[in-house]
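Quick heads-up: structures coming right below.
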Structure I
Amino acid sequence: MKRRSWAFDIAIAVAVAAAGVAEAFWGVDSTHRQGPPAAEAAVYVVTGLLLVIRRVAPLWCLAAIVAVSAVEFAIFGSPEGLGVAAPGAIAGYSVGRYVDRRRSWWGLVLIALLWIVWDGFDPTITTPLMRVEQLGWMGPWVVAWLIGALVRSQVLHAAQRRAVQREREARATVEERNRIARELHDVIGHSVSVMTVQASAVRRRLTPDQVQERQALETVEAVGREAMTEMRRVVGMLRQDDDDLDRHPAPGLDQVDALVAKFRDAGLPVSLRVDEGCAGLPPGLDLTAYRIVQEGLTNALRHASTPQHVDVSVGRGERETVVAIRDDGQGGDPHPEPGHGLLGMRERVALYGGTVVARRREGGGFELIARLPDEHGAAPAVPSGGTP
């Protein structure tokens with residue numbers, strides 16, 4: 001248990017014990033006192049200080065309160081007041097809150113026993129009807145137990161929801177990584193194939209006396225083919241029967257116009273700006289930028305509240321490529337919880353050591369900005385649109 005929890009419980013115990021002493025000696029909050037004030041104060045102090053263990057041993061705490069009270073009530077009679085009600089209520093709440101559901105029912109048994117002991121030794125109760133009427137005094141203890149059980153149930157439910165969310169996020173991350181691996185297989189496979197073909201073409205142009213050069217190029221060809229074979233074998237384990245990604249070539253920014261047109265047809269007012277320098281992006285970055293635009297527009301279509309404008313910009317600087325999707329949707333938070341799409345984008349961007357920022361805009365709406373470091377730098381070109 002944390003130090004703060006111990007301090008809180010000690011403060012409660014001391015406060016209840018002090019209130020009990022004030023009640024026993026001066027009648028504060030007392031309906032009626034019974035027996036010597038010192039004896040009454042002693043039982044109030046003991047039952048109050050027992051609350052220190054209400055979290056670490058809730059059932060034992062309540063049972064000890066019942067036992068101590070029963071001894072004092074049997075000897076001197078039962079008093080009435082806050083000194084009797086408070087320890088039982090706090091301990092009953094603790095049983096409902098911190099004990100598992102099956103064992104927490106013993107808390108109700110102990111509460112009933114406490115009421116029986118208190119009611120049975122109260123000298124002011126002289127008729128059976130009066131004893132029945134005293135059942136109302138058990139109400140605060142039962143209500144406290146019920147509140148504790150409700151809080152425990154809500155806490156457990158919240159913990160289960162967090163666990164389910166973490167599991168979903170983990171599953172989504174794995175699925176997205178598999179998807180990235182399948183897409184990058186096509187990109188890398190194409191590059192390796194080109195290198196292998198080029199090595200073969202150069203080998204055929206060698207003269208017969210260039211033996212070492214021929215052997216080196218044959219090694220390059222063999223390693224390239226082996227790499228392609230191993231890549232197909234590994235990525236084949238990640239493929240899914242219903243995955244359309246395997247039936248189409250990997251997209252890039254050269255297809256982003258067609259992508260934006262589809263969202264315009266769906267009713268999303270999109271404007272697009274792509275720097276001319278983006279035409280020279282490496283294949284992997286090109287694919288990642290396309291997927292970010294796709295996911296950003298999908299989020300805007302699903303979550304943005306009546307947007308009047310959605311701006312998509314892809315700019316390439318000297319050291320990084322910046323992809324930004326901004327909308328002016330009004331109303332509540334268009335992205336109340338991180339979705340799997342955002343997790344997927346972060347996985348893609350992290351592959352290149354980049355960053356993703358998803359946040360609400362000050363003037364309303366939402367923006368998604370991804371920065372992709374480019375180790376090759378931008379190709380010389382005159383930009384056709386501003387960078388974000």
Structure II
Amino acid sequence: MLKKFFLTCSGVDKNIIENCSSGEQIKFIGIGATVFFTAVMATIAGSYALFTVFDNLYAAISFGFIWGLLIFNLDRFIVSTIKKTDSKLKEFLQATPRIILAVIIAIVISKPLELKLFEKEINQVLLIEKIQMTLDTKNQIALQFTPEIEKIESEIKGLKQEVIDKETATNTLYESYIAEAEGRKGTKKLGKGPVYQEKRQKHDASLLALNQLKIDTSEKIKEKEAALITLFDTQKLAETKSQPIISNFDGLMARVTALGKLPWIPSFFIFLLFLAIETSPIIAKLLAPKGEYDFKLENAESAIKNWVKQQVQQREQMLKADISIDNKVYKDIAEEDELYNYKQKIARDLMKLQADSFYKKQQKML
């Protein structure tokens with residue numbers, strides 16, 4: 001049962017291979033087994049690749065199975081279409097497109113399995129990239145809000161500085177009228193004279209203005225601080241919305257890119273392994289000498305080819321003979337007086353009928 005299955009996988013003609021020796025059958029059983037297990041590996045690789053993209057187990061298994069069947073069919077076609085000839089160069093030229101296709105298939109099969117084998121290392125690379133992306137995103141979002149934040153902070157600072165300047169001016173006026181009362185400055189007369197009263201009034205007016213300025217400034221600062229809080233909340237919300245996108249940055253393309261940042265030698269040897277598996281049936285057929293199966297297959301194909309050629313030639317000769325006979329028959333008939341007289345009589349009757357018909361039509365018109 002298993003023997004017949006692997007022979008089917010190798011793409012051989014069962015009617016021919018059953019009449020070959022055991023050694024010849026074993027050779028093609030090995031080729032068929034290689035084709036089958038390559039398809040199995042393709043199924044696993046395809047399932048994992050789709051699971052990485054869509055995170056759906058049933059869809060991944062279904063796709064992997066279909067992908068495995070596709071690879072199986074391609075490999076079976078490649079192996080079955082390589083014919084053994086007496087020229088190695090001709091065989092190699094015949095197999096070159098199939099080898100190129102085998103390389104492409106090996107790349108497609110090996111890449112998802114590399115992603116699984118180096119999953120931990122890839123996760124580490126992705127984690128570093130996510131952290132960097134988070135920092136870059138925060139910087140980009142901050143660039144949007146920083147000018148407005150700095151503007152509001154500068155306005156708050158200006159309002160506070162205005163209060164400080166007014167306090168300084170008021171304190172200066174206070175020191176001035178106190179010094180006038182004590183006789184240390186100004187008129188240098190001790191007591192509360194007219195100059196003292198004038199300076200006191202200036203101080204009181206400045207103090208009143210300062211108190212009002214503090215009230216107005218406090219309200220303005222509260223409004224601007226509320227605007228700052230709103231800006232900070234909006235900035236934080238933008239950072240929060242971007243985080244799930246960054247967290248989901250682990251799709252197939254991201255993992256393939258991360259794999260490319262790892263040392264290339266392990267991945268290269270895994271690719272070589274799958275390339276060897278994928279091309280082994282082709283290489284085996286190229287390196288193997290022309291065997292019993294190949295001779296019998298060539299004999300069967302040549303027999304059919306000669307039979308078809310013979311049938312075509314026979315039909316051509318029959319056609320030529322028929323044409324020659326027909327030409328001779330019609331030539332002989334053309335020379336007979338009886339046929340001539342008969343056709344002459346028919347033509348005469350036909351012309352009479354036409355003349356009668358024309359006469360009747362003219363008579364009706366008159």
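Each reported figure results from applying straightforward, stated rules to the coordinates on display, with no laboratory input. Not measured: the values here are computed from a predicted model.
Can you spot which of I, II the value -32000 was calculated from, given it is helix-only ellipticity at 222 nm (-39500 (n - 2.57) for each DSSP H run of 4 or more, over all residues; to 500)?
Here the read-out was taken from II.
One of I, II was used to compute Kirkwood radius over Cα pairs in Å, and the result was 32.6. Which label is that?
Computing Kirkwood radius over Cα pairs in Å on every structure in I, II gives 32.6 only for II.
Rank structures I, II by relative contact order in percent (Cα under 8 Å, 6 or more apart) and report only the one at the top, that is, the highest.
If we compare relative contact order in percent (Cα under 8 Å, 6 or more apart) over I, II, the biggest value is for II.
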